[in-house]
Structure I
Amino acid sequence: MRKNFTTIAAAAAVLALGLGFGASVAEAQKSGGVLKLYHRGTPPSGSIHEEATNSTISPYMGVFNNLIMFDQHKPTNSAETIIPDLATEWSWDASKTKLTFKLRSGVTFHDGKPFSSKDVVCTWNLILGKSKPKLRKNPRKSWYTNLESVTANGDSEVTFNLKRKQPAFPMLLASGYSPVYPCHVSPKKMRTNPIGTGPFKFVELKQNEHVKFTKNENYWKKGRPFLDGHEHTIIKSRSTRVLAFIAGKFDVTFNSDVSIPLLKDVKEQAPHVICEKRANNVSTNLIVNQKSAPFDTPAIRKAMVLTMDRDAFIKILGHGQTIKSGAMLPPPNGVWGMTPEALAKVAGYNPDVAANRAEARKIMEGLGYGPDKRLKIKVSTRNISIYRDPAVILIDHLKEIYIDAELDTVETSNWHAKVARKDYQVGLNLTGIGVDDPDAMFYENYACGSQRNYTGYCKPEMMALFEKQSMMDNGPERLALVWEIDKRLQEDAARPIIFNRVSATCFQPYVKGFTTMTNSVYNGWRLEDVWLDK
């Protein structure tokens, strides 16, 4: 097989990690200590493949390894930052439909069982629904619609067999959402007592109290991790947990938990702490159940989009620092999003809010609504502040077009299951993307039949465009098509994007070796290189 550039770059990265990085900072690193973090709520489970929230992935990512992963010290995830993990190298065949990985030897799971190719096969058979054991939820099955099968070539090599060319496929495997599970552990057990090959072992979860992990003394990366463990204390009130961090009770905040307004308070009260403010590729968006009357009428969904004042959301919630976008995060933080100039040409993004709302009221009046006949609905949202706050603003905007909405808050651990089964009318949602690539975004959130397609949007002509861009190599032609697709998704009110979040993760200055990611909040929490200088 002919090795591609990524394989060569990956090998170079390993060499740099093993020789250059280790040699340059080894003297400064210290082993020991437990990293103390706060968490916003009880994780729904410990099974990363079954969840769609960083409430699970942030604490549990260190339990596992991937075949390949994004470099934990580079903030922007891209094809160029992919490095080996359980795989030592990888290459495409001549048809670019078979991707083969050579695997590490001598790796064991936390229970002492050896890792081999069969575990890789079992993991993706679970996702594809081909195995007898079943995942209870399967939010990323849509990522792998082009994956025909995974085959083992002996114990130390696997091949991913694709139905068609898909150059960006390795990006999916590098996400924190793509760990390798043990073949001998049931999905049920993985929810409550997950076992991996990673640097940390799961210890316990106590509802509304804490999640704890301890060092894997037999980790296959010699000398890692530096920490003896990490503990996440669950505090539902954001103001309470941030104040506790300011008081020095925690080493690190929850992943991207510090909003722009709160960041000012943190820096004023604790100027010594380090806060990395990043775009994080998490959009705040309107979801409308297209199967539920009267929202099965496209006109009413269009009116709801037109009444939204995106600049007001950005000014109030982000002090002008959050990002106006379509589905894809724009540069310089993301790779694939439309520029402001391109976005201004998308219907619904006209900055003349008064004109937009006048048009929306005409639509509603044509549907029989008006000052004397108002539509009463519920706006459902997850019961955490980053969902509730924009939901309140949305409700205020809907009043402008004869819609009176009541806020319906949903327990955080139940939110994704509720919207996945379409048990809502209208919702204010946050959508994070595990990989900054159109193959992840479009297939996960807008493809027909995807569990994460919460609105029920489904158009065969759009599915054809999804596939067309997926077969392209990265370059101007793929970018132009991605912009065309994104524009149509916004104008179809498929899942209208209100804004893309910018927020901070803060940590005490003695926390070393920790880097937050700028185009995905799901890929930077392995914690194997983090150490405490105290």
Structure II
Amino acid sequence: MFFAVVTSALLTIFATAVMSYISVAIPIGPWIAPTIVLLALCIFKIFTSWHASAISRYSALATCAASIGGILATGVGFSYPAIYFVDPVTFNEWLARPLFFCVMLGCLAVAAGSLGIWLAHLFAHKLVVEEQLAFPIGALVQKMIAAHQSVRKSVELVVGFISTGIFCALQDGIGFVTSIIPKSATLLPAMQFSIIAIPALRLDFWPLLWAIGFVTGHMIALPLAVGAISKIALIDPLNKLFFTNITNSDFVLAFCSGLVLAGALQGFVGIPASLLRSVKNVWAPRTKTSLSKLSNLPISHMVEGALVLGIFFAYLSYLNFSLVAQMYVLLFTVIVTYQLAIIAGKMGLAPLGRFATFVMVPALFLFNLDLVNTIIVATFVEICGGVTADALFGIKIAQLGDISLNRLKRYQYFGLLVSAVSVGIVFWLLITHFQLGSHELFAQKAQARALLINAHSFDLYVVTLGLLFGFALKYIKMNPALILSGILMPLNLSIGLIVGGLLTLLVKDKEEWYPFWSGVFAANSIWMLLKTML
């Protein structure tokens, strides 16, 4: 129906905008699908007189379309801004040409996203039907659609959205309304104890931080605190005692480069074996996706694949990738995407950065890629892997909701195209209004990727210290990537996220509060985007 298509387009733009901002503001990218399904249910219940079954079906389809935009924006935000940190001249030249910037990013989105959707439907029979993987996000969305209390949850989301919008308006001022809510409060002044300098502890009144901290509190609060304490009590004193010839900013970057390198090396250890198992599993004679069965694919799927691959080769050819480099990127993207799909199917998580690094680093050395194309390889893998996982969540929703896969696929491709058109515009607005690396657009994931690429240019002794610190963290089962966030991020951002995590201690069942906090982070993100246009 026309209204369902229009709603899908609007929700896709909404998801793309929200996750574009969140992915460069916070080092965690929550799944947007639960938020989208609540909004879709609310819209269709208010503005249509459809039967309950029709509302459920179109809410599912709109969610599957829009969530593609959310994960696509996340993949872009986690890697693409790294171009600025490794080659600011080129990146700023692109920004100075808005149409070129948007078209370049849109073409990357179409090339990687279409491959992701095609692979998802190629893998679907084996992963969803044969192996019956849970794909928990898809199951959660379908459960929310079927739940009797979904109307209440939609109302909670709207309450969070509206209350946060009012809060932001009173804080920043709008029209004749003047600012009456401060932006921050100082908890403790700066202090000095010998070589240990404790900066001023400031709490930002930034609802987005509290919302993300609440949703991810169990996995982010402690590592952020450890990272912040490590910088104050370990990294800065090492700089003052033994590396006085290196500025603090350069020392921290070099140390963090070693920490990123440690994480990459540790990630590489297990990836080859898991990928080999996946490849063997795919081609095992007993499976229906074995080599002998590929010839039985529907003609339409083969034609679709030819078109998708044509877009892929055309895009990389435009970027001057050699044919061998293109084949490498394609082969390893498919392999790691399959492994990502398995992880997403079992756990509901998609560790995009680790697998993107696994493809990016060999490409950098094997094909002598320039820094820009190296980042594009990483972004391509992140988008493709994320879209594949998200599309498989959609296939799980379709399976549980008895929705035609062909119809689902049309909505997913529609969501991809809408997102590809809007993602470049959103990122251009954000980056030209807020400086990358600033308080509002810290882009920690992208900075970490740049640090890995530039590791060779830092002081090797400092890099080694960071490397050893990273191995020590892994030994005590701490996540180096999240510790890195606590080190690099301004302390006030870490405090905001930690406060959000601590709020979970005040409620019995934090999942009951997810709709409210989803509305909070959606409203705060949209407000920040609106500020770029006012």
Source structure (of I, II) for helix-only ellipticity at 222 nm (-39500 (n - 2.57) for each DSSP H run of 4 or more, over all residues; to 500), computed value -8500:
I
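Once FRET efficiency 1/(1 + (r/R0)^6) of positions 214 and 254 (r between Cβ atoms, R0 = 25 Å, to 0.05) is calculated for every structure in I, II, which label goes with the largest value? Don't skip to the end; give the middle numbers.
Numbers: I: 0.80; II: 0.15.
Once FRET efficiency 1/(1 + (r/R0)^6) of positions 214 and 254 (r between Cβ atoms, R0 = 25 Å, to 0.05) is tallied for I, II, the winner is I.
To which of I, II does the computed value 2.1 (distance in nm of label points 7 Å out along Cα→Cβ at positions 182 and 526) belong?
Values: I: 2.1; II: 3.0.
Working through the options, I get structure I.
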Taking 57, 53, 36 as the value of Cα extents along the principal axes in Å, for residues 46-317 alone derived from one of the structures shown (I, II), identify that structure.
I
As an exercise: distance in nm of label points 7 Å out along Cα→Cβ at positions 158 and 198, calculated from one structure in I, II, equals 1.6. Which structure is it?
I
At a computed 36 (relative contact order in percent (Cα under 8 Å, 6 or more apart)), which of I, II
II
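No value in this document is a laboratory result; all are computed from the given coordinates. None of the values given here were measured: they were computed from a predicted structure. Cβ atoms are built from the backbone, for glycine too; each structure is taken alone.
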